[in-house]
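Once you scroll down, you'll see the structures, which are given as structure tokens.
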Structure P
Amino acid sequence: MAIPFLKWAGGKRWFTSRYLDILPQKYNRYIEPFVGSGALFFALEPQEAVIGDINKPLVETYMAIKDDWEQVLEYLRTHSVQHSKEYYYSVRATLPETIHQRAARFIYLNRTCWNGLYRVNKAGNFNVPIGTKTNIILDTDDFKKLAKLLENTTIMHSDFEAIIDSAQEGDLVFADPPYTVKHNNNGFVKYNEDMFKWEDQVRLRDAIVRATERNVKIIVTNANHSSIIELYSNFKRKVISRASVIAASNNNRGTYEELIIAKY
């Protein structure tokens, strides 16, 4: 089992440790349209996969590791040696020219910013303040193994709909969207420069339905909310609990219910 190299809001490491038995035993390609930190992708280590996201810097990071992981690691080591508060804000304010430098910057900021949060301003610039973590090179890092896994993986910078529409009979789609619900008052989840709106949830459901009509196997995670339950009324659903870790203090962290939606 490969270890994710990023921390990500809504990441599914908890899922991989408790719910892998929910997944179908056999499938062709593994397809993940909201890849984030790729926790399930790395846990499964599929022989053939398609991963993607609308977040271009994130997608570029996967591409750079696949292309030349050693160069990415070399730049990351440079960040590790120079890390300080002043250096962090200098790196945050500067976008390098090459994809490998940008990937190392992305990983560095992810590991040293507040709580591993990814957030951009209206201009599309990353604006999360520095956090308390100072470890930039981790004991769990194995970029060589990650690159090997990515060899047979198609990486797409794309809206989720095109990625799901590429799924064929026997493929497995795992969709883990931002958890927007119908009342639109849940704080949303900031996704790239745009909000993931309720209309996007409906569009996702429609893409999932089309995929099932092609005999694609489906797993969706989402908020345990009446509007989501209604949206997926024709699917099997399981309510599970998980702990939230994205909060300013431990007092504001708690246990939340989520839905696992399946059809295969």
Structure Q
Amino acid sequence: MIRYIEKIGDNALYTLQDLGRMGIFLAMSIAGVFKRPFRFGAMIRQVRLIGANSFWVIFFTAGFTGMVLGLQGYYTLRKFGSEGALGSAVALSLLRELGPVLTALMVTGRAGSAMCAEIGIMRNSEQIDALECMAIDPFRYLITPKFLATLISIPLLTLIFNVVGIFGGYLAGCELLGVNPGAYFAGMEQSVINKDINMGIVKSFVFALLVVWICTGRGYFVHGIRGAGFGAEGVSRVTTQAVVLSSIAILIWDYLITAIML
């Protein structure tokens, strides 16, 4: 019984310690934005790696997601004789929920895991320690460009996802199933309001912050993560943990933001 209580206390202390260092990590990363000289070139390279290189993944995911929504929405609305509302259903589903959520999840799997592994390997090979020995701020040099690039890339990719998904729904609903194209776009125009668009944009920024914070933080503290170990195995475990935690955090905050903004 005493050992069980000790284990609970030990886990609670570890969780508090982890939350504290992740909070300090976030504050230091944001503070790096205001330190000069600003590494604009590094940020552009990260935008290319995180955003531009994720374009085709987002494009195909959005296209087939929209087509699935078009098919499912058509067969559901047909039961009520409301096929003309297909455009509204597809657009609202993408703008409010699926666009920001699926974009963040795809970027987490493609770019978030790479960021975590990169920083974890740099920590294992003592490159981060070498930067500190040379009086170079590792947050300004390594982390801040990734933060800014992710905050730029995920909202832009979300907008691309929404547009491609809406046209995917158009292809499935109008071109394949015969829904009137005028009714598709007119229903969308009548039902979508600024609040729906703003909700998706807010979610994309929050998800971007969660992804880059968790993925870079896990890699940075690879030696302090319980059960991670050292070497390549430790990096692989921490990378897996970062992707899982980011995905869960995205879904949790999706619910919270929806509950607040509805």
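What follows draws every value from the coordinates through simple rules; no lab data is involved. Small disclaimer: the values here were computed from a predicted structure and weren't measured. Cβ atoms are built from the backbone, for glycine too; each structure is taken alone.
Matching task: 1.00 is the computed value of FRET efficiency 1/(1 + (r/R0)^6) of positions 78 and 110 (r between Cβ atoms, R0 = 41 Å, to 0.05). Pick the structure from P, Q.
Of the options listed, only P reproduces it.
Of structures P, Q, which gives 3.4 when distance in nm of label points 7 Å out along Cα→Cβ at positions 54 and 230 is computed from the coordinates?
Source structure for this number: Q.
So log10 I(q)/I(0) by the Debye sum over Cα atoms at q = 0.20, 0.27, 0.29, 0.32 Å⁻¹, for residues 70-117 alone, computed for just one structure, reads -0.59, -1.07, -1.20, -1.35; which one of P, Q is that?
P
State the single structure among P, Q that was used to calculate mean projected area of the Cα convex hull in nm², for residues 14-125 alone, giving 11.0.
It was calculated from structure Q.
Which structure, out of P, Q, was relative contact order in percent (Cα under 8 Å, 6 or more apart) derived from, given a value of 31?
Corresponding structure: Q.
Given a value of 1.00 for FRET efficiency 1/(1 + (r/R0)^6) of positions 86 and 134 (r between Cβ atoms, R0 = 35 Å, to 0.05), point me to the structure among P, Q it was derived from.
P
Figure out for me which of the structures P, Q the number 5.0 belongs to, where distance in nm of label points 7 Å out along Cα→Cβ at positions 38 and 182 was derived from the coordinates.
Q
For structures P, Q, which has the highest computed value of mean count of other Cβ atoms within 10 Å over residues 30-37?
Answer by largest value of mean count of other Cβ atoms within 10 Å over residues 30-37: P.
Quick check on the output: -0.59, -0.77 is log10 I(q)/I(0) by the Debye sum over Cα atoms at q = 0.10, 0.12 Å⁻¹, derived from one of P, Q. Which one produced it?
That value comes from structure Q.
Which structure, out of P, Q, was helix-only ellipticity at 222 nm (-39500 (n - 2.57) for each DSSP H run of 4 or more, over all residues; to 500) calculated from, if the result is -25500?
Q
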